1. Comparing distance in nm of label points 7 Å out along Cα→Cβ at positions 173 and 197 across structures P, Q, which is largest?
2. I have -12500 for helix-only ellipticity at 222 nm (-39500 (n - 2.57) for each DSSP H run of 4 or more, over all residues; to 500), calculated from one of the structures P, Q. Which structure is it?
3. Once volume of the Cα convex hull per residue in Å³, for residues 165-204 alone is calculated for every structure in P, Q, which label goes with the largest value?
4. Once mean projected area of the Cα convex hull in nm² is calculated for all of P, Q, which comes out largest?
5. Which one of P, Q has relative contact order in percent (Cα under 8 Å, 6 or more apart), as calculated from the coordinates, equal to 24?
6. For which of the structures P, Q does the calculation of distance in nm of label points 7 Å out along Cα→Cβ at positions 149 and 181 return 1.0?
Structure P
Amino acid sequence: MKLSVEFPSIAYREGPSGVTRLMQAIERIGFDQLDVFDHVVMGYDHPSRESSRYPAPMPIIEALTTLSFAAAVTERIGLGTEVLVLPQRSPVLVAKQVSSIDTLSGGRMRLGVGVGWQPSEFEALGEDYSTRGRRMDEALQFLRSWWHEAEINYDTGQYRAVAMAMAPKPPQGAHLPIWIGGNSAPAFTRVGRYGDGWLASQVSDAAFARDAIEQIADAAQLAGRDPASIGLQSMIAPPPRSGDASAKQFYADHAAVVARVADLKAMGFQAAAINATAIFQAGARSVDAMIDALAAIHEKVTAATK
C-alpha cells in the first residue's frame with residue numbers, strides 16, 4: 001500500500017519553520033505523497049442554508065500556495081491536492097498553477113479534483129453552484145491541452161480558448177496525473193472517463209467499494225480506456241465533524257488505523273491517505289507530536305501490509 005498524508009493547515013501556528021519541519025519529516029519517514037485539501041472560505045451556519053459540516057473559522061491555508069511551499073522544502077515526495085474544488089476556480093489558471101508547481105518540483109505534482117459541496121463558498125467566489133458538475137466535466141476535457149499542446153483551441157460551452165499558448169509546459173506534460181474525488185455515481189463516471197485515479201473518502205463498506213469500482217470500470221471501458229490503469233486511493237478517516245467526539249479519537253488507536261488500511265487493501269485500494277488534521281484532533285497538539293504519531297502509524301501500517 002502506498003501511503004499519503006493530507007497535510008494539516010493547523011501547523012501554521014508554529015510558523016514557517018514548523019510547517020517546513022513537518023513537511024520534511026513526512027518525506028523522511030517515507031510517505032509516498034503529501035496532499036493538501038482545499039477550501040478558500042468556509043460559511044457560518046445561517047438561516048438561508050443548510051448547516052455547515054465544519055466550523056467556519058477552521059484554519060485552511062490555500063492549497064496550491066501550500067504545495068508551492070512544499071515543493072521548495074522537499075525533494076522526492078509526491079505533491080498533490082486532495083481535493084481541489086475545480087468548478088469554483090478558473091480551470092485555465094489552475095492549469096497554469098499546477099504546471100508551475102510541477103516545473104518547480106521537478107515533476108512531482110498530482111492534481112486531485114472534486115465538484116465541492118458548499119454552496120456558500122461558490123457564492124462568495126462568484127461561481128454558480130448549480131452548474132458545477134457540467135463545468136467540471138468540461139474542464140476535465142481540455143485541462144491536459146494546456147500541458148502539452150503548442151496551440152490551444154476549444155469551445156466546450158462553458159469555456160472557450162482560441163489560438164492560445166501556455167509555457168513552460170510541466171515536466172510530466174499530458175501525463176500529469178489527474179485524480180478525481182467523490183462518492184457518487186457521477187463522480188465514478190468522471191473517474192472512468194477522465195481520471196488517472198479515484199480519491200475516495202468514508203468508504204467502510206466492501207459492497208459499496210465493489211460497486212463503485214465496477215462503475216468506474218464500466219465508464220472506463222465505454223470511454224475506450226483500460227480500467228486497470230486507474231488507481232484507487234481512500235482516506236482512512238476524514239476530519240471529524242463538529243460534535244463527533246468518538247471520531248476525534250480514531251487516530252489515537254493505531255491498531256484501528258492499521259485494521260482500516262488492511263480493510264481498504266482487501267477492497268482493492270492500492271493507496272491510503274492519513275488525515276493529519278484528525279491526528280491533531282486526536283491529541284497530537286504540536287508539530288513534533290504529529291511527527292511522532294505519523295512515524296508510528298507509518299511503521300505499523302507498513303509492517304502489516306507488506
Structure Q
Amino acid sequence: MCGIVGLFIKDPALEPRLGELLARMLEVMSDRGPDSAGFAVYGGGRPGFVKLSLRVAGGVDLDRLAATLRGAAGAEVEVFARDTHLIVEVPAGAEAAVRAVLAADHPDIALVGSGARMEIYKEVGLPADVAARFGLSGMQGSHGIGHTRMATESAVTTNGAHPFSTGRDQCLVHNGSLSNHNALRRDLARQGVAFETENDSEVAAGYLTSRLARGEALGDALKAALGDLDGFFTFVVGTENGFGVLRDPIACKPAVMAETAQYVAFGSEFRALAGLPGIETARVFEPEPATVYFWERAA
C-alpha cells in the first residue's frame with residue numbers, strides 16, 4: 001500500500017501555506033499507511049549554512065549540545081528542537097567536523113538528512129499525529145513531499161519510515177518494491193554511498209544521489225532509473241530547487257497529479273488533492289508510465 005503526497009509551489013504567495021496544505025494531504029492518506037509517516041520541507045536557509053536534521057532517542061540538553069558542536073565547528077551553531085527531532089544549523093565548511101563529533105560522542109543521535117533548505121521529520125504513528133507532533137501545518141516553503149507507510153519489506157521503525165535522504169538537499173518517497181536492490185546496494189556502497197537501513201527505498205535514493213553526484217540533472221537521473229531499477233515503483237523526489245515524479249513502465253501503483261498556475265501536486269489518490277485551492281479548475285491527470293515529470297524553481 002503506502003501513500004505518497006507532494007506539493008511544489010509555483011506562486012510565492014502560496015509558500016506560507018505549504019505546511020498547512022501538505023499536512024492535510026498527508027492525513028488523508030492515513031489508511032494507505034497507518035504505521036509511520038514522514039515528510040521533507042524545503043524552506044528558507046541562511047547562505048553559507050547547512051541544516052542537519054537529527055533524531056534523538058531521548059531527552060537532550062540543547063544548550064550543552066550546542067556548546068559541544070560550536071566547539072567542533074569553531075563558529076556559531078544554532079539548535080532548534082521539534083519533538084524528537086533537532087535541526088542544527090552549521091557553517092557549511094564545518095559540517096564534516098560537526099558530523100564527526102556527533103558520530104563519536106552522540107551515537108544516540110541519528111542523522112536523518114542535511115541540506116541548505118531541506119528539513120526532514122519522520123516517526124512511527126498515524127500520519128496526522130506525526131504531522132502534529134512536528135508542527136507541519138505551520139511550516140513554510142517552496143515544496144515538500146510526504147509518505148504514509150504500511151510496512152511490507154521491513155519492520156515498523158522510525159528508521160524505516162520515508163523520506164530517505166542520501167545526499168545534500170536530496171530525498172525520496174516510494175510506493176512499491178525493488179527486486180534488484182541488494183545488488184544495487186553493493187554497487188553503490190563501493191562508490192561511497194552510505195546506507196543506514198536495509199530498506200529497498202533507501203537504495204533508490206542512493207541511486208539518484210550517485211547520478212546527481214556525477215553532475216546529472218534530476219530529470220536525467222530519473223530517466224536512467226528506468227533502465228537500472230527493477231520492480232514496481234512510484235517515486236516522488238525532491239532536490240534543493242527541484243521536484244520530480246516517476247512511475248515504472250507498468251505503472252501498477254496508483255498516482256494522480258494536478259497543476260494550476262499556483263502549484264503542482266501529487267497524490268496516490270485524488271482525495272489527497274481534493275482540498276487544495278483551485279482544484280476544481282486544475283489540470284488533473286494520471287502521470288504516464290516510464291515518463292519523467294520534473295519542475296524546478298529559480299535558484
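1. On the way: P: 2.2; Q: 1.3.
Going through P, Q one by one, distance in nm of label points 7 Å out along Cα→Cβ at positions 173 and 197 peaks for structure P.
2. Numbers: P: -12500; Q: -8000.
The read-out comes from structure P.
3. Between P, Q, the highest calculated value is found for P.
4. Between P, Q, the highest calculated value is found for P.
5. Q
6. Q
Laboratory data are not the source of any read-out in this text; all were calculated from the coordinates shown. The structure presented is a predicted model; accordingly, all values stated were derived computationally and were not measured. Cβ atoms are built from the backbone, for glycine too; each structure is taken alone.
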